[in-house]
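Listed after this line are the structures, all set down as structure tokens.
Each reported figure results from applying straightforward, stated rules to the coordinates on display, with no laboratory input. The structure displayed is predicted, hence computed values, not measured ones. Cβ atoms are built from the backbone, for glycine too; each structure is taken alone.
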Structure 1
Amino acid sequence: MNKAMNAFEFNIMSFAFFVRDIFVQPEKVLDEVEINQGDNILDYGCGTGSYSFTATKKVGDRGMLYALDILALAVKKIDTLILKRKISNIKTICSGCITGLKKNHINAVLFFDTFHMCDNKESILKEFYRVLKTDGVFYFSDHHMKEEKIISEITQSGLFSLLSKGQKLYVFKRNK
């Protein structure tokens, strides 16, 4: 994915996400995600934070949401909203792959509408495997891809297996 985006392009993308969130409400999507109070969640490719801010309510004060994006403008926007809303259970990461998180630290990864744009898919999946707890899962959605391609690309490395398929999301478990 190209990490260079000017402010005008970013504002267009932000507006598109705003419109998307009216029709595909983050709260409804996250109804399929099992997040408990105290969980550590990674929102990988968080964009403007639609899912991140919704998920922070689910992890509560004892949990942490890590919002990662390759776009510095996205991370800056989320940082601004964190300060404005006085939210203490979200941290941002600006990266294209490496999270900087400890091994076996994350309960679940949210990975929505990003995979089709990634150049380093194998590295990203290896990073998910590294940071997820042994019973960790990741929730996947990418409307740009067909089901067969999603399942084969995620499972071909042997790091993950399909656990279930919901209405909007695929759930992959970390293999031992």
Structure 2
Amino acid sequence: MKQLIEVELKSRFRGVNELVVVSLRGIKGKDNNQLRGDLLKKQIHLNVVKNSLAGRIFADAGMEQVREVLTGPCAIAYGGDSIVDLTKALMEWDKKLEFFEIKGGYLEGKVLDGEAAKALSKLPNREEMQGLLVMLAKSPGSRVAGAIGSPAGRIAGCIKSLVEKLEAA
């Protein structure tokens, strides 16, 4: 039975290379259901796994460092568009639930402590970063267009006033 569970969990965590470890100890059933439902809408999965089993699964996947944050009752959160979106969603629930705790995470081969994982939620996500890049790329172009258009507008204004004076004369 243990081997079947391990095979199932390995298939669930296959391809996961960034995750956040949270504690759900003390959270009421209703809150737990709302948390999981909200996260699932964002394509974020939350699995409670025995620490020793999770340690073996992640060690087999080349992520043995995850064991460092697997202390006490843990749930593993993964999915979403990026780890930034994942931590932002978890931070919303950290504010709502008294007993919810972000214990740490794993990103690009490195283990993150709780504070580092929380700090990821303050970074811009992919969409926000793309918006910033578009704004930065567009900014010099609009300045150049404004600089080119400004003298031409003055010249056009002078010509218009000359035409008006000549017509009046």
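Tell me which structure, out of 1, 2, gives 3.9 once distance in nm of label points 7 Å out along Cα→Cβ at positions 134 and 158 is calculated.
Numbers: 1: 1.9; 2: 3.9.
Checking each candidate, the match is 2.
I have 3.7 for distance in nm of label points 7 Å out along Cα→Cβ at positions 14 and 118, calculated from one of the structures 1, 2. Which structure is it?
Numbers: 1: 2.6; 2: 3.7.
Checking each candidate, the match is 2.
Starting from the value -11500: which structure in 1, 2 was helix-only ellipticity at 222 nm (-39500 (n - 2.57) for each DSSP H run of 4 or more, over all residues; to 500) calculated from? Please list the in-between numbers first.
Numbers: 1: -11500; 2: -19500.
Here the read-out was taken from 1.
Of the structures labelled 1, 2, which one yields 0.96 when Rg/Rh (Cα atoms, Kirkwood Rh), for residues 46-109 alone is computed from its coordinates? Write down the numbers at each step before the final one.
Working: 1: 0.94; 2: 0.96.
Going label by label, the one that fits is 2.
0.96 is what came out when Cα Rg over 2.2 N^0.38 Å was calculated for one structure; which of 1, 2 is it? Display every interim value, and only then the final one.
On the way: 1: 0.96; 2: 1.76.
Of the options listed, only 1 reproduces it.
Compare relative contact order in percent (Cα under 8 Å, 6 or more apart) across structures 1, 2 and report the one with the greatest value. All intermediate terms of the calculation are to be shown ahead of the outcome.
Details: 1: 18; 2: 26.
By relative contact order in percent (Cα under 8 Å, 6 or more apart), the leading structure of 1, 2 is 2.
Looking at distance in nm of label points 7 Å out along Cα→Cβ at positions 86 and 102, point out which structure of 1, 2 has the largest value.
Values: 1: 2.9; 2: 1.2.
The structure with the largest value is 1.
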